[in-house]
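In the part that follows, the structures are each spelled out as structure tokens.
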Structure P
Amino acid sequence: MAVAPASAQTTASSADPQIAAALKQISAETIRANIDKLVSFQTRSTLSAQDQASIVARRGIGVAREWIKNEFERYSRDCNGCLEVKTDSFTEGPADRIPKPTIITNVYAVLKGSDPENAKRIVLVTGHYDSRNSDTLDTTGAAPGANDDASGTAVSLECARVLSKLKFPATIIFLTVAGEEQGLNGSHHFAQMAKSEGWNIEAALNNDIVGGDRNPQQEPSIVRVFSEGVPIAATDAELKLIRNLGGESDSSSRQIARYVAEVGRTNEVGLKPMLVFRLDRYLRGGDHISFNQQGFAAVRFTEYREDYHHQHQNVRTENGIEYGDLPKFVNFDYVANVARLNAATLASLASGPAPPAKVRLVTKELENDSTLTWEPSPGGRASTYEVLWRATTSAEWEHTQAVGNVTRTTLPISKDNAIFAIRAVDKEGHRSLPVVPMPER
């Protein structure tokens, strides 16, 4: 068994030149045009018209669906068919907020990984293309939904446009879902499908309300990243272990959030991710929860300060206050920066090796040193491994040490005083998500 040398040194991440060049291709003007186009369909209520007549009239969710599909297909033509454009349609209801059976369609594009083994690994970005106004059952009234969530849809589209020009070992899915405002219906169906078909989704990035609303209290240099702590899908046995080990802040979703923070420090994305260690905002939810419920790691991106006059409101002016989710309140440069952060995260994960398998912390004896073991990263792309650790009270990883192409290492640090993780690194310096060890006796 290979063991880490005692002289291993601390290492730091650096930007990938190919990813850095791709980020410069992200365009605020393209994002503006896409948001304006979605708003031009007047309403994208999940319950609105989607028959051929409404599509011809360019009003309702049906024409929004077709336009998004056409955009993905256009990107695919530009990259010689590199994207497989798909729809996931199903009938929902009657149910809460869906008074009669309604067809809901998710539209997505798949950039298949170039490495046969690593192509089984999937990273995903999503936004919801449906909208609403003050009445979630209003099928005809104006519901522009520029920020909520044409902005998130624009992030998925722009990531697809830019990243489809490159090749990655792992697979990237660019997803847009419907039914979010009725109860996360589209993402719930998609995540269930992925689970039932055995997809290996390593990370799902949900962008919802990332328009950087132009209110005086907005902080355009920050985007919030929400992540679950204790996993929704954890079993009773897993919950008991989490409590015993103090692992409440080390879910796989939280590792994605920390990865996003590192990507933000390494790449020039124009803003800083602010990690919020809770599932979502008070009284609200989002499509990342659907993925969490199926056991997938997922996080949510949302602007720093929301203006609730510009969400879920009929367009109007009352007492000098403008209501409604209109494009004039969206900061398109901000959305472009959010897209850069998403694209950098997707590209970094899809370029990197798979996380190491069966990571363990040896706890057979009372001792002050800490020994970790693991199995090699599946897919054969790892050339070395790194140990991460932090104080039990710290939010982010504080220390990194390269230990070589080994499967066992011992550090002179008490396991009682720290939280450890192992990640794989390839020869170009791309890093996997870190894996926190399970105790082994």
Structure Q
Amino acid sequence: MINIFRSLASIHIEGNKSQALKADVFSVDENKVPFVYIPITSPNGTEMDIFVKEGDQVLVGTLIGRRKDFYVPVFSSVSGIVKGRASIYNPLAGRATEHLEIANDFKKTRAKPLKIVSFDSDYKDIISAIKEAGIVGLGGAGFPTYFKYENSSNIDTIIINGVECEPYLSTDCKLLQNHALDVIKGSELLRLAAQADKVIIVLKNDKTALVEILSKYLDNFPHASIKFVKDIYPMGWERLLIKRVLKRTYNELPKEAHVIVNNVATAMATAQALIKGEPITHRTITISGNAIKQSVNVRAPIGTPMSHIIQEIGGYTADEVIAFTGGPMTSRAIKDDSYVLQASMNGYTAIKPVFYHQVPCLRCGACTAACPVGIQPIEIKMALDSNNTNRLIKLNANRCVECGICSYVCPSFIEVADAAIRAKGKVRIQNAKREMAKKGSVK
């Protein structure tokens, strides 16, 4: 039996969020963005159906394509002319992929609004509107939101995850400060889509100042409430969040516990799309870290080169940095900022390199004690080093949630998390091969 309270609840990680939270949101001057580049390849490598061609005029919100793996429409973030395709590094795919290049005409002309709904609409119409708006998880996962609602039943609670436990990131907190009503309205639409009884907006217990902002509107939404949780890591992980907030557990998916979890940015995007008719064309993300001159939340059109955004806010404080497309705990380091902003991205962190002297494992058990899923990260690393796939399977390497906490607590400075993540991939490949072999033998 996994005791996630014992294994996790005592770990606090310094947030390093104050500078970005104190600063106003920086809006990138779109007149200085001559081109945007919209990825036309899904994170799993599947190309999209493209509905525009070179030379076509597009507007802000023009439907330009749709993912094939899931039904996810993609929209232009600027008005202008489609210039063609460009191959650009895509950190979500882990390689260079095709992007649609659009020349900005700087007019910001908007396309016809999406079909809107109301709080009196049928739940099926609300789910359909979420689907047609291309709403995806904006906390980093990018999973299609409609899919959670089409494939769930007997849901009684919607949790809006505003915990944001990843260091440096403060996007959701900033959105709650500036767009609280949209977040609450979006939460209510999600509740109606699931036919749930209630919405719980969950915040860390150091964010009490947000109560005053949210309370201005909560009286008009009696099904919504606020709940606080401890400032520990990784409290934003939905399994731990559901356990702490509702005292419920599940095996595979939150819907088994009659819960759907969405994050703050997704709730806001839902309101803006379903009430105002505006698809996701812009994104607010946190740019932070001790290698960034100005830590700030930035709003920019989807497809804006990240290098341009960094330049606009003042650049770096060092010639050599370690950068992440998100926070440093759950994101993997990238080679540079030569990629573009995508809808599911919630941050960019750049820190100055710190060099540690790695020593042999002390067998202290810190990584195992800290692991939120109760696996043994150092044993997994040793099995990976010896290429022992069968032992990796026995050690349940595939259960790693990639939170990074094992490396964080390791006194020997061993990159245990990286090994666990690679082991997880190795086990998945092995399991897939076994499934294919079984199917082959059945035939």
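Every number in this text was worked out from the coordinates using simple rules, so none of it is lab data. Treat the numbers as computed from the prediction; the structure is a model and nothing was measured. Cβ atoms are built from the backbone, for glycine too; each structure is taken alone.
To test your reading of the models, identify which of P, Q gives 4.1 for distance in nm of label points 7 Å out along Cα→Cβ at positions 104 and 120 when calculated.
The correct label is Q.
Taking distance in nm of label points 7 Å out along Cα→Cβ at positions 64 and 192 for each of P, Q, which is largest?
Sorting by distance in nm of label points 7 Å out along Cα→Cβ at positions 64 and 192 in descending order puts Q first.
Ranked by distance in nm of label points 7 Å out along Cα→Cβ at positions 136 and 408, which of P, Q sits at the highest value?
Biggest value here belongs to P.
Still on this model: I have 4.0 for distance in nm of label points 7 Å out along Cα→Cβ at positions 272 and 392, calculated from one of the structures P, Q. Which structure is it?
Of the options listed, only Q reproduces it.
Match the computed value 0.99 of Rg/Rh (Cα atoms, Kirkwood Rh) to one of the structures P, Q, and report its label.
P
Taking distance in nm of label points 7 Å out along Cα→Cβ at positions 40 and 112 as the criterion, which structure among P, Q has the greatest value?
Structure P comes out on top.
Of the structures P, Q, report the one carrying the highest value of Rg/Rh (Cα atoms, Kirkwood Rh), for residues 312-351 alone.
P
Identify the structure, out of P, Q, from whose coordinates Rg and Dmax of the Cα atoms in Å, for residues 56-95 alone was calculated to give 13.3, 42.
Structure of origin is P.
Where does the value 3.3 come from, among P, Q, when distance in nm of label points 7 Å out along Cα→Cβ at positions 48 and 248 is the thing being computed?
Computed on structure Q.
Identify the structure, out of P, Q, from whose coordinates distance in nm of label points 7 Å out along Cα→Cβ at positions 32 and 416 was calculated to give 6.1.
P
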